[in-house]
1. Work out the source of -5500 here, i.e. which of P, Q, R gives that when helix-only ellipticity at 222 nm (-39500 (n - 2.57) for each DSSP H run of 4 or more, over all residues; to 500) is computed.
2. Can you tell which of P, Q, R yields 19 when relative contact order in percent (Cα under 8 Å, 6 or more apart) is derived from it?
3. 2.8 is what came out when distance in nm of label points 7 Å out along Cα→Cβ at positions 35 and 331 was calculated for one structure; which of P, Q, R is it?
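Just so you know, all these numbers are worked out from the coordinates, no wet-lab data involved. Bear in mind that the values here come from a model prediction, so they are computed numbers and not experimental data. Cβ atoms are built from the backbone, for glycine too; each structure is taken alone.
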Structure P
Amino acid sequence: MIIKSNRGSTIKGCDFIVSLPKERKNTEIKLLQITDMQFIDATQARTADRLRQDEHDAWTKESYLAQCGDHISSLIAQTKPDIIIITGDLVYGQFDDTGEVFEWFCKFMDSFKIPWAPVYGNHDNESKKGVKWQNQMLENSSYCLFKEGEVTGNGNYVVGIAIGEELVRTMYMVDSNGCYNTDDVNVMRDVGIFPDQLEFFKSRTTEIKKATGKDVPTFMAFHIPTSDFVHVAVKKGYAKCNGDLFNIGVTVPQVDDDFGFNYEKISCFELVGFVDFLKENGIDGVFVGHDHSNCTCISYDGIKWVFGLKTGQYDYHIAGSLGGTLITLTGDKFDVHHVPALVKLGRYPTGGAMFNDFFVDVKK
């Protein structure tokens, strides 16, 4: 059951409550992270030279399921999640000026009848339909947990997970901004999480503690990683600086239960004092996307820093490494595992610089 705060949420500080039956008290709670689906409709390309002809032929609305829809269906069938979190780039907005792709995606996600909580990536708000229209589409979707919010960005809100009446965890969903390919005045072009956003979530921590009488463990999800993802990789000995590539347990020894690989330089922003903020607000897991060739989970100082596994086929990625990320809650503890999308690749363009080694033509 989903209870929206403006419709009578019983826990102040949460914009949404996903309430599970009391019988679930001693069972696992499963969250599925998907990221960087980047659905596109090539027929909406703004300029003729944006895509090659074979790309125009392949990336059409008829290929939505092959682009990523089948991936999502497979992940849900495998994991049977209680909640889905989406860490940005739902669509590639510059290929969706009519909004048809975004509208299709909302209806597709609702079809699973599972609560889904998205944040925007740096490509979503490129669409000429505008972010206010996108916000409305999300807020009007039956199973979508999304709130526009009143601080910097679009979509800063809090989701609570409850067993019966007991709140067991919260999720802080955050806009990391940075959509520069837009003229929409309602979109923050600069990358970052800004002071008013942090103050907003800090105030929510206080409200929730007052309402529940306890410190509630919390996740934080956004799209573009902070530089802390570099720092923890260095501190754990996997890299000496940003740009060092590694595969945990393969090219570098595994430490603790860390896993995954970094096969591209981390595209990140500096947020001074962020680790202190996380600790002060009981945040023990940070989940991001954005870097398609990075999918690490690194534990450091009581916090798991997680790059979700890229879900969609459009744009660059590592062949054979598409899927999602399963977060399994057991009490206050949680485990993280990547889950492959068990589907065939569609018939997609090959031969271009961006796509060499990334796509497989199954008809050959």
Structure Q
Amino acid sequence: MLNFLFNSQKILNRSRYPWIDYARGITILLVVYRHVFEGLANVGEGSGSYENLKYLNIFFFSFRMPLFFIVSGIFIGSSLTRKGIGEYIGNRFQTIFYPLMVWGSIQITLQLLFAGYASAARSPFDYLNLLIDPRKIEQFWYLNALFFVSVLYALVHFYGKARAWQQVVLGLILYSISGYCLVNRIHIGLLNDILFFYLFFAIGHLFSDWVLNTKNHAILTSWRTTLIALPFFVLVQHYFTYLNLLHEDDYYVQFQRPVIFAVTALIGGAYVIQVSFLLQKLNVLRFLRVIGYHSLYIYVMHLMITSAIRSGLVKLFGIENIPVLMIVSVTMGVVLPIILYNLFEKMGAWWLFTLKKPTPPVVKPVPASQKMVVGN
């Protein structure tokens, strides 16, 4: 039953790059944590009154989304070599842009139907904002940015013959433009995140050969590397947290100190990748691999689920204890999307998540020499 609901055996039997699922699992847990924490701001005494929870919310904030772009960038070279430019862009459309529109529309529709319960004020125009101003639609800005960044990067790489280091230079230019707009509060809609995260995608591609080279895995899976890097990771993330808390704005560093944000995000992302390699070597906490494999499906569904759970616990059962609400909401925000995805897939509703119909497994015929002979 558990394997049916979580598809865990198939995931754990995959031999290629388990560290990716570890990294995505860690990252999506942090995403759900932050969104649940923010959703509880006005419940009872408010989540912000819990200083430790508030500190952790900001401490793990800088590198979460950049890491998703870095990991995607690591594999763009091999993807373009294997698929070609046309198939690559088509795949991005089917697996990123399509679920953005489907699940973004579902979330907006539910918010319109349950306007009295939803925290976000919605109008029919918000369906268009999924395309032109996705930051207004909660978490869906990420899928918008990932799609356009990956497509733009692929076009520049393929037709512009740009090498990885040249893409990083372009990324620095675009990041500077985005940073200037953020600091000066110049609103440029979807372009801001495309310009902002292009750099992290490019850095992933630049270091892809080093990360994927098995000769370097001894460094990445070393306890010594982990322990040496830990103080730098903690100090940098603490300074990031300190600045945001000082200015009472979680986005202060990102929007006003973009250079510090880039450094903090890269150090944090690199450390999570290194820890993911170590977890792969030790083959522990394997539930993170299952969570990471389903990270996209968790991402598109978790806010609707956690909002419904929060409303039910608070309004129906009168539960306003923040730690209890955090534990229940984060757990359900991760577990239920995994269960729902696998149920939908078993029911043939794969079209909710992609335009690409899953290929059924090929059943190899049993050789005649291995067949049982009747009567033996």
Structure R
Amino acid sequence: MLTYPFAWPSPVDQPAELTGLHDEPAVPVTLPSGDTALLITRYEDIRALLTNPHVSKNRNRPGVARMTADNSRAFQRQVAMDPPEHTRMRRLVGKAFSANRIEPFRPRIQAIADELLDQMAAAPQPADLNAMLSYPLTIRMICELLGVPADERDNFADPAKPPWGYMRDLIERKRADPADDLISALILVHDAEDGSLSDEELLWWSTVLLLAGYDTSASQLSGSVVLLLSHPDQLALLRADPALVPGAVEELLRYQVVGASLTMLRYVTEDIEVGGVLVPKGSSVIPALESANFDPAAFECPARFDIERGGRQQLTFGTGRHFCVGAPLARAELQIAIASLLERFPGLRLAVPVDALRRKDDAFFQTFTSVPVVWS
């Protein structure tokens, strides 16, 4: 039986297990906890699974496979993750955190990126892209959106320790003194059909938006730059035509999913069919987004990195009722940061051979520990 998550053979090559994985729609795998689950492998099957009403994200159910031995990164808590309660929550959150809310922040993202690149240009070489751009940009942006004071960012510096206590205190301060920020908007959001968010729902969404809003986006940004610098032909195309940036970001998201799909773990509440195979009630399943993005039935020559690919939408942000609510922010950050970085540093290159880059030993996020770069 395969062990999941799969190991990366190099910083830029996809796990070898993805080759031929799509021959079977549901593959048994062993998780870091020692529990077993079925890995769903195909693009169309995963799209269907993520919209199937008989597939639950409630990982508090008895019998659900544990992601890790202690499940310390499950972030489940006692918040309803299935309809109708989850549908109600998403509608309310969507009123406060929408693509329309993010669009006016593009100039602010640009300003922060420019400031950080100024600092990077003045810094000694090599510079670590993680420390100089990726993490500072995404942390500052999600802080400003949520309303986290700049001098309190260290309260959530360690993603392995979700800052529930800190966020609970911040929410109470926002109740007493609301401002023009996302947490204040989530506190105030209300309508006749859905009411408002409960205290626990508000705490859940604020914390998840905070953590997902910087760690995954920062990892994706650094990984995207490594991928571009490792493909000089694609890098040259992008430098020659900045109008390719939005499409390039979609291909970067497809090609290098920086986090394993372990957190996509689901539970089957009734017998379902996946790709012609019966998946019995009570099964734990993982819709493997990285596998969907490399499905040859969905993407021609999926192992080829091609910023002009177009065609089907990558599934890195998921689909259906659990589609990543932070996708508009992540896209904006990636587009602006990559375009600005390449324009500012025409001679940007890795300071070490690509095979010398190292990833964190983490079952959830395969981010690089550092990305040293130089320029001339």
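1. Clearly, the read-out refers to P.
2. Details: P: 19; Q: 32; R: 26.
That value comes from structure P.
3. Values: P: 2.8; Q: 2.0; R: 3.4.
For distance in nm of label points 7 Å out along Cα→Cβ at positions 35 and 331, the value 2.8 is produced by structure P.
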